[in-house]
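Engineer: Below, each structure is written out as structure tokens.
Each value in this text was obtained by applying a stated rule to the coordinates, not by laboratory testing. Only a predicted model underlies this, so the values are computations on that prediction, with no experimental measurement involved. Cβ atoms are built from the backbone, for glycine too; each structure is taken alone.
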Structure 1
Amino acid sequence: MKITVVGTGYVGLVTGTCLAETGNDVICVDIDEQKVSSMKKGIIPIYEPGLEVVFHRNIKEKRLEFTTDLEYAVSNSDLVFLALPTPPGDDGSADLSYILGVADKLGPILKGYTVIINKSTVPVGTASRVHAALEANTSADFDVVSNPEFLREGYAVKDFMEPDRIVIGTKSKKAQKVMSELYSPFVEKGSKIFFMDEKSSEMTKYAANSFLATKISFMNEIANISELVGADVDMIRLGIGADERIGSRFLFPGIGYGGSCFPKDVMALNHTADEYGYSFKILDAVMNVNKIQKTILVDKIKKYYNNVIKGKEFSIWGLAFKPDTDDIREAPALEIIKALIDEGAKVKVYDPEAMENVKKYFKESKCINYFDDPYKALKNTDALIILTEWAEFMSPDFSKIKNSLIEPVIFDGRNLYEIGIMRNKGFHYESIGRGIVE
């Protein structure tokens, strides 16, 4: 099939590359000329495990190309995916200006029948708004379809190529036939496809992410109360995760959720509820819990140092909001670094992928030093703070850590190490929901 993907962020680039991998001819469109030029040269703009191999293979096979020319791309396509940003506004609502702006431009370009597919995460009613924008500027035949993505950063290629479900919102039998053909390679391999109306499809994405965010915040609350009563949240997690009605995923306590999806989608669904006069009390609580949880480690650190950390220097391992990505959007590390600096501390930081993004975020801060080796970042610092569960942090050289630090102190926001091991190795070790190792 002939496909255009508008937008080459995480969703757009993964979508375009993976659709090319299944044999389609894909043109990816972006307004950033430098980015497009780099991609034409084979330079991939994001870090996503497994994407680079598929990216280069499909460029070589001439199934994947890049352009800034929207008219060229659309005139050579039967399907147009909109994979554009929908950032949150000050009131939590999703900003649809990018999507509606492209929809305005698409109208005059359309010639024959075209299926316009919303891949971005959008509020209920967006498909209707896109349809109206197109209808005002074209006489061509078209359908607007909602097809939300369910991609996890770090696993995006696998999630696209082996989806557990494909959700498609359309009332058009003609569009349904086109989408069935597009996704037939996935259905043949066992993936489930669900056709529904556009509004239900749009709500499905928000409901899924908001439920997972709720699960995370619930476990963080359980972790916090476990510390007070002397229980071990790891044991609790195993005990409730074995219940098939609950499941074991998203039960790991920590320093809150971040990234490009959960924070934005929870706010957007809450805003939609407000628009319709409904108070979504659970989501209010989820957002509040997450806000507090992001800096709960700072409270532990300040308590250990009797509320005085001015002049202290800490080593931080992990900056990305999760492992296997360079994404720092809404990352707890940003809030924690800010809080430490505001208290007069300095930090030495290491992350295998996200440091360049953090440098851009904090610009020229003299309170942050960046290291290309995690152990070099430890030298003569007061404590180690772990904020992302990268695999390379799972089995570190504890002797090297101990010898590098001024005191053997670790604050672990991801519960990477067993309590007994840390006690035997002589560390002061504080994690989430498991008590303190003295």
Structure 2
Amino acid sequence: MKIAIIGTGYVGLVSGTCFSEMGNQVICVDIDAQKIENLKKGVVPIYEPQLESLIERNIAQKRLFFTTSLESAIKSSDVVFLALPTPPGEDGSADLSYVLGVAQKIGSFLTKYTVIVNKSTVPVGTAEKVTLAIQKNTNIKFDVVSNPEFLREGFAVDDFLKPERVVVGTTSDRAKELMYDLYKPFTRSGNPVYFMDEKSAELTKYAANSFLATKISFMNEMANLCEKLGADVDQVRMGMGSDSRIGKRFLFPGMGYGGSCFPKDVKALLRSASELEYDFKILGSVEEVNEIQKIVLLPKMVRHFNGVLKDRKIAVWGLSFKPNTDDIREAPAHYMIRELLELGADIHVYDPEAMGNTKAVFGQQITYEDNCYDPLKDSDALLIATEWPVFRNPDFETIKSLMKSHVIFDGRNLFESNKMKKLKFIYHSIGRSQVENDEFELLRAKEPLK
């Protein structure tokens, strides 16, 4: 099948590459000429396991192409995927200007029946808007389909090649048949393709991400309560997760969720509800809890240093919002770094992949080190903000020899409290010990970060 992917961001690049891996002819389109030239050479602008090798292989096999010409891509394709950004506006609504702008151009280039697929995460009703935008410039028959992505950063290639399910929103039998044939190679093991109407498909993506965000925020609230009660959130989590109705995933407490999906999708769904004058109370609380959780360790740090963090050297492990990605969007580490800088701390950081992206944000305000041990030299404390595998089993004797004070603030609960006690570290984690009331109230009183 001949496929065009409009947009070479995270979703577009992974989708186009994986479609080509199944033997399709794929043309990826972007307006950034330099980016396209780099991709033609196999230079990948994002870090995602397996992606670079797949791109190189499919370019070599002449199945994957890159161009800045929207017209040539549309005219040569049977299916056109819109994988364009839908950034949140100040009111939380999804900005559809990129999607609708390209949709208007598509109409002028259609020469035969084509299926236009919304791969971007878009509000309910977007399929109708895209249809109207295309119709303005063509009389050629086409269908607009909603096909939301469910890719996890760090596992996106596996998620695309072996999807748990595929959701397709269309009321057109012709489009349904084409989409079924397109995804058949990805679902040979029996994982389902769910066909539904366009609006239901659009809402499914928001519902799924918002529910997962709810699980995370609920568990973080439980962790805060565990500290008040003297309970252990890890034991509570295991007891809860063993219930098949709940499941084990997304129950790990920490510094809140970040990334490009959960924060944006929660805001967009809240905005959609607000426009219909519906007060989505649970989801509003999820967002509020997450804003607080991003700096949940700050009061513990302030308390430990008796309110004085000026000129304290703080080592930070992890800058991306999660491991196995260089994505720093809404990363809790960045929220903590901003707060610590305001308090005058001297910040030294390490991350396996997100150093460059972080430097573009903070510049020379912080110090970037070459490995995970360099930031620890003469440091007053270590903050763990991302659960990269390399941080899970470090050389604690080396850590002790490098640090001025043996203090760890673990925002991802990587280590066992008893082990850290035996190693004579002062160890602060989340949801494992009781804290004073004033610390918890400090969190609640602080204005949500923008």
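Engineer: Figure out for me which of the structures 1, 2 the number 0.60 belongs to, where FRET efficiency 1/(1 + (r/R0)^6) of positions 118 and 430 (r between Cβ atoms, R0 = 41 Å, to 0.05) was derived from the coordinates.
Structural biologist: The value was obtained from structure 2.
Engineer: Separate question: Who wins on distance in nm of label points 7 Å out along Cα→Cβ at positions 54 and 382 among 1, 2, i.e. which is largest?
Structural biologist: 1
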